[in-house]
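These notes open a run of structures that come right after.
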Structure P
Amino acid sequence: MAHRFDALSTRPRARVTRHTSALGRWELATAPPAERLRPFAREYVGWSEHVGPPLCRRELPTEEAPLIINFGAPFHLFAPGDSRRHVDLASFVTGAYDTYQLVESDGASSGVQVNFTLLGIRLLVGRPIEDMKNRAFAPEEIFGEFARELTHRLYDATSWDERFECLDHALTMRMRDPLDVPAGVRCAWHRLVTSRGRSSIASIVQEVGWSQRHFIAQFKHEIGVSPKVFARMLRFGSVVRTIRAGQTVDLAALAVASGYYDQSHLHRDVREFAGTTPGELLESLLPDRGGFAA
């Protein structure tokens, strides 16, 4: 059955940032999803870029997972922790990542990215996503005809606003009912997200009423990582967003604000999740929302 992805309105919504330097040139358009989608999708990002020499970025693990629809040259996705092996994908969707991924672009590309919560990507896929951990898939592998038609609709749209409205409609039609996910997993996800990873796993287990072993197994099966790792990803995600904002960062204050015991605790998570030090990560930030250079 064909899917209809008609635009819902013509109200302006995209915020556009442009950059030109020796690195290349790019334009980024960002907007929040429709309100009904915001528990499951955090942000829409449209991009158009042209880089001269290949540009390799370090994509960092957070509590989000992307769906990327690319209209240009394919990306080179290097195996986590191994810069010698890579696959080429134009568009892709991922599950949860608990390590960084190196992604290289070359020449011209443009497209749209949706940053989903892990619960959101679980509902979009329509099944548990443990087998998608630390992996990227062509959207057609996961969504079939839905992905092909969505790509055509987005490509034919004439503005970022029109593309974002198309996404609102398409994702609303596609998302499964949250009740498909066991209540204990939904409760735990909500508790951890609202506390920014600071709720104790023991208290959540007590609230859910399952054994600890069953709770951890169910959460990992549905969301892709254990609740403890998910809590760490929430804290690390807060760090990443603060750094991306481009403001002057005091690492000790950032550690406390993000829920870490101290700066050394933050340092260990940056080492594990990003494969570098906090100082090196700060220095690698590209201007105008360009990401982190690798």
Structure Q
Amino acid sequence: MDEKTHLIAEIQQLKEQLNAVVLAHVYQDASIQSLADFTGDSLALSKTAVSTDADIIVFCGVSFMAETAHILNPEKTVLLPAYEAGCDLADMATLAQLLQKKKEYPHAKVVSYVNSSAEIKAASDCCCTSANAVNVVEYIDADEILFLPDKNLGSYIAEQTDKTIHLWDGYCYVHEHINPKTVRTLQTTHLSAETIAHPECNKTIRDLADVIGSTSKMAQYVQESSTKEFIICTEDNFIHHLQSRNPEKTYYPVHTTCQGMRHITLPQLYQCLKEQKHVITLPEDIRKNAKKALDNMMKVS
């Protein structure tokens, strides 16, 4: 038995002993996705976190995702295998900045992307994910929305609604830095391929896409489409998720990676379970207020 196989066996044994469940985002490394109990996007994993009967939730993602699992499951132990697995997008919005913006737009309701800190969620009227963002904005009883922190997702929402959307000056570098030239070259080289893109991409990339949607929507489209080749405008590790479900199809990456997601490795996952370390906790007042915003989101989802 090689070292990797042995490590995976040890992780599986610890999961059983501790009644732990491993949740993995679709941007995680293939080895992490392969041994996870559940894989998916933020919304799917949030719902799984609520429904699981495990005592321990190990969240293989970035910090805001583990915080969300704790917000929804305060009675369970939530572990993040790598404490340094952060999200630069989430860091682009601080509570002080949000409080100032609320003064600038006193009639706007605040919708925060789930890719934000617990403090930001706690000061929001509702949260959303990329999968339900448009529905959430339509659901909110207000004609004016302050949307944060992703300006690209916000601009995509603005294209789908008649409401006034005030954009935050934040972005996900994984999607913002996709090179249009790379996409056009792939489209020219692979004429039969369809281009699918995440709404966190900027408008230049979105305009090149045949389909725009969350990772769950993109996965569903690939599964149902008769097309056999796809150009994937999101984190490269998403291709493993697609290949595992549709191995007969071909996927072309645009070479963009999330360093926060890639902090988590099999050895770190093992140590996290073995020592039950990197427990995620929040002040109770922040957790309760953030849960209200998440509960409002769940009503729409």
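Bear in mind that the values in this text are calculations on the coordinates, not laboratory data. Just so we're clear, the structure is a prediction, and the values are computed from it rather than from any experiment. Cβ atoms are built from the backbone, for glycine too; each structure is taken alone.
Just a few scattered comments:
- Here distance in nm of label points 7 Å out along Cα→Cβ at positions 28 and 164 was derived from just one of the structures P, Q, and that gives 4.3; the source is Q.
- Structure (P, Q) behind the derived value 51, 48, 39 of Cα extents along the principal axes in Å: P
- Percent of Cα pairs over 29 Å apart, for residues 124-275 alone derived as 36 - corresponding label from P, Q: P
- For 36, 32, 20 (Cα extents along the principal axes in Å, for residues 92-171 alone, calculated) the corresponding structure among P, Q: P
- If log10 I(q)/I(0) by the Debye sum over Cα atoms at q = 0.16, 0.17, 0.18, 0.20 Å⁻¹, for residues 60-203 alone is computed and equals -0.95, -1.04, -1.14, -1.31, the structure in P, Q: P
- Comparison of P, Q - label where distance in nm of label points 7 Å out along Cα→Cβ at positions 44 and 68 is highest: P
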